[in-house]
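**Student:** Pasting the structures in now, so scroll down.
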Structure P
Amino acid sequence: MDWFIADTHFFHARVIQYSKRPWETSEDMTEGLIRNWNARVAKNDRIFVLGDFAFGNKTLIRELVPRLNGKKMLVKGNHDNNRGTFYVEAGFASTSHFPVFYTNPAQGITERFLLSHEPIFPTVGDLINIHGHLHDGVNPAFYAPQHICVSAEMVNYRPISLPEIMAKLKEKNNNFTWNQDTQCHEYDARGDIKR
């Protein structure tokens, strides 16, 4: 099984206030995120971390990574300031400074994905952009039919599976109603502008 999450911000006390996270301290948040992660992700699963993994010194990060289940891949975000080799030495299977292409026909999903920290605009062809960076600041009036945010705040502080992502994307696209004030278009299920 493959899982996705972004913006965990392990050890980052101020994100609790900024994003109104449901913990009192960074220690409580870190332990809660670890519990949520390990409740879903098995040892042999893959998990794609789409940036802003952890704040704190290298020792804390080195101690954290082995506590998290799964084969971890990091697409670095704007707060992942260590070298990619550090994250691999800490226990990540791979790191990338750039967005990563992803497919998973084994789960019966034929769509193609672009995994990134920040949302990528404009989209390229039929790629679906799975991203983070926005935390809880996703504007429901802004319609991007090929984008889905997996920031921790948007996925109930736990990794999300690809089938769950596809369901959320479908729900988002089905529930959007065009409003002239949004200065955008309503799209059909294929991503074409409705006339």
Structure Q
Amino acid sequence: MVAAAKKKVPEMATRVFGEDRPIVFDYRTISPEVEEAAPSGPEKVADVLAGILARHGAVEARARRCLVGPQRDDAVVTLGGLAASSFASAGEQRRIAFVLVMSAMELAREAGTASPVMLLDDVEAEFDDERLDRVLEFLGGAVQTLVATSKSRVAERYSPLGRVLHVEQGRFREATARRAPSGQGAND
């Protein structure tokens, strides 16, 4: 799965956001034994982890905490060759997080292990119109998506992609299609 994620993340970043700086995902384990076992499959990894845990059990009991295992591993993401956690702007970090989630969703869907549902809240605050177009275009064909927004212009703009529901005083109703006059945007 890690190998698939390493391949999927940069593809997803380019496909959805058109990123000009490569986003790279890497997984670093504290145990070289696990990394060596990974190509042999999940059963081999489980056996190796069980052996490591058994060898360290007494030390962990004395330390009263886990010293080995996958919870000690790190996921590392770089943007343009630099650690995203240190060098990416807040907006870039949000896009990277979104790319990671979308990559995981697509991998789960491809593996047939899940039928993901995506809930997006106030996406217009995170993405400009071009990026939002790409995100919703991708999600429209990939997974069931619920988009929550307080902006009527966003709901109207993307209404051709699906149903628009209006929530008022805790009640849902089907939104009526309103189109702004040509050349003018709808009020928020």
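**Student:** Determine which structure produced the value 5.0 for distance in nm of label points 7 Å out along Cα→Cβ at positions 61 and 125, calculated from the coordinates; the candidates are P, Q.
**Tutor:** The correct label is Q.
**Student:** Let me ask you something else. To which of P, Q does the computed value 3.4 (distance in nm of label points 7 Å out along Cα→Cβ at positions 29 and 117) belong?
**Tutor:** On the way: P: 1.7; Q: 3.4.
Label of the source structure: Q.
**Student:** One of P, Q was used to compute FRET efficiency 1/(1 + (r/R0)^6) of positions 77 and 165 (r between Cβ atoms, R0 = 25 Å, to 0.05), and the answer was 0.10. Which one was it?
**Tutor:** Q
**Student:** Work out the source of 19.8 here, i.e. which of P, Q gives that when Kirkwood radius over Cα pairs in Å is computed.
**Tutor:** Q
**Student:** Tell me which of P, Q gives -14500 when you compute helix-only ellipticity at 222 nm (-39500 (n - 2.57) for each DSSP H run of 4 or more, over all residues; to 500). Write out the running numbers ahead of the final one.
**Tutor:** Numbers: P: -7500; Q: -14500.
That value comes from structure Q.
**Student:** Figure out for me which of the structures P, Q the number 10.5 belongs to, where mean projected area of the Cα convex hull in nm², for residues 53-156 alone was derived from the coordinates.
**Tutor:** Q
Read-outs throughout are calculated quantities, based only on the coordinates presented, and are distinct from any laboratory measurement. No experiment lies behind these values; they were computed from the predicted model shown. Cβ atoms are built from the backbone, for glycine too; each structure is taken alone.
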